Structure 1
């Protein structure tokens, strides 16, 4: 008879799992042995947090839950940040942790933490497996819950004595697609009427618009309606830029140039907006009407309280809405004349002969093909990439505007390179965020990935330092020293290059991609533009009254 651990691995194979990321422990050695003889690859990482970042990114890019594995106690607790990352970012993931035996207690309370309890507020479902016979049904339920709207993480804890116990195989449960209802006809009619009557309509594409299942129908809605659109940070790339209707990305909550269009709009159609994102605009009592189109009802917040909702599967629902409004919106392009002015001012100084954020984004855009993937860590540069980096394909700029954690950039890039070995993949990290999971360079080298890691070096926690200056606090507590990053990369078996002049950046990146393997490129940054543009320049622009 099979062990419960073997049933677990068979159930994972039944779900189509081909890789598991993590660090095992003595409490799940039976699971490791079952993996050894299975079709699933165990990708050993150097930290459990990185393993879960990789699994979450798998969910984000494919729509199918990624899987990670850890031991009990300290290993399991290292998953908490990445669990929150997946929960707030709506990324399907299944975490499997070990535990001491529950049928007997030969080690008292050694290393025992209530991981199931800890994870309950950070997951959609957190369960301990207490019987081998339950394994197939609990695994099927875990994947169903992780994948259904709103996607997110699930935890299954398998104690070592249950894992080692034998059981009759009850058979696997065949997976079935997650079906999402369509929006009601009445809701679609109400929305269509508002859209056709609007004098200055505007579309906003949010995080949930990036789900792999909905991108083609969403693009067709924009093309058929001919309404200009802007995106949130996590909604970038959901509609190809060639529509000539793109108005920009809301990297800030107000005052940016894209807000010229937002402030003039009398109707904003938000598609896939999730209020876990930092607000792309702030609703007020005198603001525009808002139609919320999403998989789930809007979460009503002080800054977001839509008057009309269209709830259902985004793609098919948008197809039905487009049928109602296509060719019948007399003022569809009323805000389009603002487009050139907004985009030209956002792109200003992009080719200046200094290593400014604008120049950095410009040169990277020249190096990356349309389907190339940038995985951003979290830092000041994220605002600049959100504003200035033009995307044409969904999920080609992976940034986190929900939990906004540091340390996720390199693991996310590793997952992207594993999934898409034929595409250019680059991790973009600040020196602070990079060092939080820099040990995963060894993982990338061991996996023989083609990956470029760009480190933006300012020897400080730059975003908080900027905020400290904006709030008129003294410059204190934000700076640090770095290792020699070129030697650091070489110590892991990677290649390293330091850029010292602006004209060296693009050739260095091209050479890194051409050379293959893991290549770390270090570039200093002139962050004086943070205050000049994002504070002084934008504060001179008065909002529309």
Structure 2
């Protein structure tokens, strides 16, 4: 019998194809490039890959403005390349999950072009339209980029809705024909051997039907309570093909997650929630560790026995974790990268590693707007400049927050362009790739990469760290994150100092425990009372106090 919940004891790895490896010398990563790196992924110990968008696209928003859901963009290869890649992954024992953008298409998609060409035709209702004029929009709704969510089409005296860019018109998920199209697309890719989907933007699918003004102006998509009812038509094709369903679900609360993950009434197997990744946005010089403890523990405890957590600290839309959670300067870069890996990977749930995270890659460090390719970053720059904000201040903010921080090409060697390509890459490399690359890390036992390999082996080999209960040990400070994993009397303890200062153990005892793994030399971790800056320890606790 097939293991229908294989993902509960698996480790995932997200690949951003444009930045993974360039095989055809054009400065852009591609599917054949991924194929050449399967041995590396095997050596890391992962069980499935999530491939970010590779569809033909208008290239307005990094491939998430799709023009054809049943093809591969020519810059990434061909469908034959995709088929070879899936076969090779499966032969290596690695499953394949792909992105599917549900909320919108490109304005160049044939459906939208048909909706423009024939306002009375069947494709018109694939999208959301309202009467409008050149000076009066249907309402005050705003896109996530801060401008109007409506684009006026003069010859039709109407405007279409776009929660994101104007080139990304929203689909009308209340139309059964749209849902049927998506069912057919899912089956088409299942027939090509994919093992699951990461459904992008699911919390944007449900819109207000009265089209009234809202406060705030983005609240028209915030009522997500019955979103899964819009997705119900898709569930049979997922079940029939034993497909993993991952939902990008920013903004939901744990009670909603419980319903969405319920096998009987829900839709998803895993949810990517974002509560814990917003702390880097706060205007504070230090990570609020106490708040992070509370947030991550709330999700761990809320889904205990009712759902399954997804564990991640990086993806293609976030800055690099070592630069916003950790400390990417000097000796602390390696140490904090390892500490963050132990912190999240050994919690209860399915861990995701984003490409380059296992090397401790820092933010891009771009110093001028011309360095950026991300639509959101460029528009933010334009809005801030128009508002009179000084350019150095804007660039400082982008250096911390831009999505391009995570999209720099993967460094494989110390050679020019990090061995990613022999041609100038589409985006500049992150700093320090002569020292931070797969080749160097693979031969350095003290590097971040072998530490991740150890974490993955331990996670997959210890039942208590796979499925045991999570219990926070609240240290009452703003430095330590300490938690316990227990299963049938087997007890493990994770201790992480998430600060630049030493921390003192007060309300937990380490003397009855065996140190299994640390990111410092073992003799440096021998003091049970003091935890060094960015030190991480895993203990096997022989007995509960």
- Message: Going by Rg/Rh (Cα atoms, Kirkwood Rh), which of structures 1, 2 comes out largest?
- Response: 1
- Can you spot which of 1, 2 the value 0.85 was calculated from, given it is FRET efficiency 1/(1 + (r/R0)^6) of positions 346 and 442 (r between Cβ atoms, R0 = 30 Å, to 0.05)? 2
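Suppose FRET efficiency 1/(1 + (r/R0)^6) of positions 210 and 378 (r between Cβ atoms, R0 = 41 Å, to 0.05) works out to 1.00; of 1, 2, which structure was it derived from? Intermediate results must be reported in sequence, preceding the final value.
Values: 1: 1.00; 2: 0.75.
Of the options listed, only 1 reproduces it.
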- Item | FRET efficiency 1/(1 + (r/R0)^6) of positions 474 and 490 (r between Cβ atoms, R0 = 35 Å, to 0.05) - structure with the largest value, from 1, 2 | 2
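When helix-only ellipticity at 222 nm (-39500 (n - 2.57) for each DSSP H run of 4 or more, over all residues; to 500) is calculated, the result is -10500; to which of the structures 1, 2 does this value belong?
On the way: 1: -10500; 2: -7500.
Of the structures listed, the value fits 1.
Which one of 1, 2 has distance in nm of label points 7 Å out along Cα→Cβ at positions 82 and 530, as calculated from the coordinates, equal to 5.7? Write out the running numbers ahead of the final one.
Details: 1: 2.9; 2: 5.7.
Computing distance in nm of label points 7 Å out along Cα→Cβ at positions 82 and 530 on every structure in 1, 2 gives 5.7 only for 2.
Upon calculation of FRET efficiency 1/(1 + (r/R0)^6) of positions 10 and 162 (r between Cβ atoms, R0 = 25 Å, to 0.05) from the atomic coordinates, which of the structures 1, 2 produces 0.10?
Values: 1: 0.95; 2: 0.10.
This figure was derived from 2.
Quick note: the coordinates plus some simple rules give every number you see, no bench work behind them. Keep in mind that what you see is a predicted model, and the values were worked out from it rather than measured. Cβ atoms are built from the backbone, for glycine too; each structure is taken alone.
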